[in-house]
Structure 1
């Protein structure tokens with residue numbers, strides 16, 4: 001073999017090595033999922049996958065939770081499917097906010113969450129969950145009308161390293177629940193948690209910094225944690241946990257996750 005032949009072999013080996021690394025490069029989202037400890041065949045895989053912490057390199061990895069989780073297939077819950085609406089809410093009091101349309105992927109992600117909600121939530125007077133572009137509060141991923149009957153999900157609810165879509169949806173549903181409560185029931189919550197008369201401050205721990213804003217945000221965050229991270233709520237805010245158990249019972253939990261059959 002001549003020197004030229006040796007050099008050609010070395011060059012081909014180098015090119016093959018580069019090609020192999022490119023073609024068989026490690027899948028960052030698969031690594032993100034596998035390193036989380038979430039079991040692909042676990043009952044709560046789909047929601048647990050969505051709740052895995054993300055950063056700027058993995059912010060869109062939850063789009064592939066359907067791929068990573070070995071959940072059974074099911075038909076979308078017709079109640080919740082009919083609540084997902086395009087266009088602006090009829091009674092929305094923020095006229096500068098612009099409506100958007102749900103994409104197929106967004107519909108799938110939303111139904112994955114909504115399919116797992118406890119049946120009791122279907123008794124609340126919700127007109128619809130609407131897809132909107134941006135909030136007037138630019139960092140806000142979702143909003144709920146003052147009467148709790150209309151929910152808006154904004155662009156920022158998706159592909160964020162700061163929150164999961166599951167937490168956004170359950171937080172807004174928490175606002176729906178709180179706004180549907182009568183004055184006496186709201187006051188009981190305020191008294192149990194120790195909020196002052198203006199609902200601006202209370203003693204004790206909070207499940208998140210958002211919960212510190214006021215009694216409305218506190219309830220919405222506690223409700224979200226009651227569904228998604230119950231142990232954390234029970235540990236940090238046991239009074240809120242006890243109040244929610246008394247209102248909904250301890251069996252108020254997410255159902256087993258399933259993939260939409262039309263995917």
Structure 2
């Protein structure tokens with residue numbers, strides 16, 4: 001296969017510099033000869049990049065003539081991590097979903113046996129589902145809560161189920177462990193959860209799990225609205241978008257393998 005041309009803005013020097021930094025980071029410390037051999041780069045070019053990075057404070061030259069990273073990169077990465085708080089990352093996706101579908105989009109996190117809404121982008125439709133930050137719903141009857149349950153291992157899930165008090169909030173509410181296990185298995189297969197008027201009459205919600213940097217399903221994202229609007233191709237489009245957002249956010253968190 002022919003090699004695809006690099007984009008017009010691509011700078012070889014920047015790529016070479018990052019390759020050197022990442023290689024030094026992977027090995028803790030490296031000499032000029034090590035880098036030339038590993039990266040198959042010109043010795044003079046490697047040496048000039050190393051000296052520049054050292055002058056800028058990103059590398060230090062050790063007594064054995066090898067180079068190592070300094071804390072300056074750590075300080076930069078710490079700032080990046082502080083800026084990449086999960087709710088902040090999710091919010092721009094929430095706004096895009098609300099703009100595209102016109103429905104209410106919520107972000108929730110677990111609060112023992114409930115899911116707590118911590119961010120909301122409200123629907124623009126005249127007839128809409130209204131939610132507020134601070135609202136709670138039972139884990140087992142809300143799409144966000146069911147996502148969080150489905151991401152648990154079976155031992156934690158069983159322990160959590162044993163503490164749930166099953167109550168009929170609507171005629172469609174999940175009322176026992178057998179029903180909930182059936183729902184959990186379905187969610188694990190398809191990667192998303194559906195609330196079919198189980199918490200509120202006339203309201204449907206579709207949700208997807210959201211993972212933190214540790215690979216834990218700490219949050220979930222949902223689109224909610226009037227039941228009659230959550231059918232057919234429109235519902236399928238919502239699900240597809242949520243699953244895409246789930247994967248994008250997992251990548252942003254540095255994750256490559258997520259369960260649900």
Structure 3
């Protein structure tokens with residue numbers, strides 16, 4: 001599964017079309033889109049929105065090993081040309097000075113650069129490109145996925161004057177580059193993809209159980225692990241999940257009791 005985070009709808013639109021995504025939720029200023037192989041979040045502009053949306057996306061869907069998270073969007077630069085695609089090999093939070101180094105393990109056809117992420121547009125920068133989301137989304141995603149499965153791809157849209165780029169121009173710029181970026185992401189998503197013995201029906205039931213029981217990220221990860229182990233032992237995980245999908249937790253106590261009961265059933269093979 002590929003998880004894409006963009007700040008603006010104009011940045012997201014070509015990927016919504018490429019991956020045939022459908023909007024599934026709108027929470028405040030955040031929009032969620034889903035498809036068979038991709039889930040996309042439009043978070044809005046700025047550090048807080050980027051970090052919150054990235055954390056919400058990862059918690060909502062509980063990504064698995066092999067899934068890929070990528071922040072795609074426009075960036076300003078005085079180094080790169082307008083329209084160039086830049087894969088960020090170093091990302092800096094200009095508020096804290098925190099530095100992040102995405103694992104550059106895979107071949108790619110793009111330029112590489114150092115991204116500085118700030119809380120407002122800048123007119124001058126010591127970094128090769130700048131934005132307002134990259135570092136904050138990256139740091140939030142690190143809680144849920146290894147660095148090797150988190151990337152930050154930027155398309156140069158301006159010379160540190162983002163107000164000069166119209167919505168129509170931005171959408172066109174992102175559309176022109178989306179094919180190359182999505183092709184690379186598709187290849188990346190296949191690498192290290194786990195061989196999951198759970199069926200699609202079991203996966204869907206797990207999502208229903210997670211929602212009804214209000215499971216946390218850690219609980220979701222535990223449930224998936226126990227389900228896999230149960231199937232290896234020959235336990236009917238589908239039946240257990242089907243029964244559990246009818247339970248709706250009202251309180252944290254209800255959630256914990258229901259979860260413990262399901263884990264016990266899967267572990268004991270009843």
Seminar exercise, completed: Calculated from one of 1, 2, 3, Rg/Rh (Cα atoms, Kirkwood Rh) reads 1.11, and the structure in question is 1
Exercise. When you work out Cα Rg over 2.2 N^0.38 Å, for residues 70-141 alone for each of the structures 1, 2, 3, which one comes out largest?
Worked result: 2
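Taken together, the values in this text are just the output of simple stated rules run on the coordinates, not laboratory data. Keep in mind that this is a model prediction, so the values were computed, not measured.
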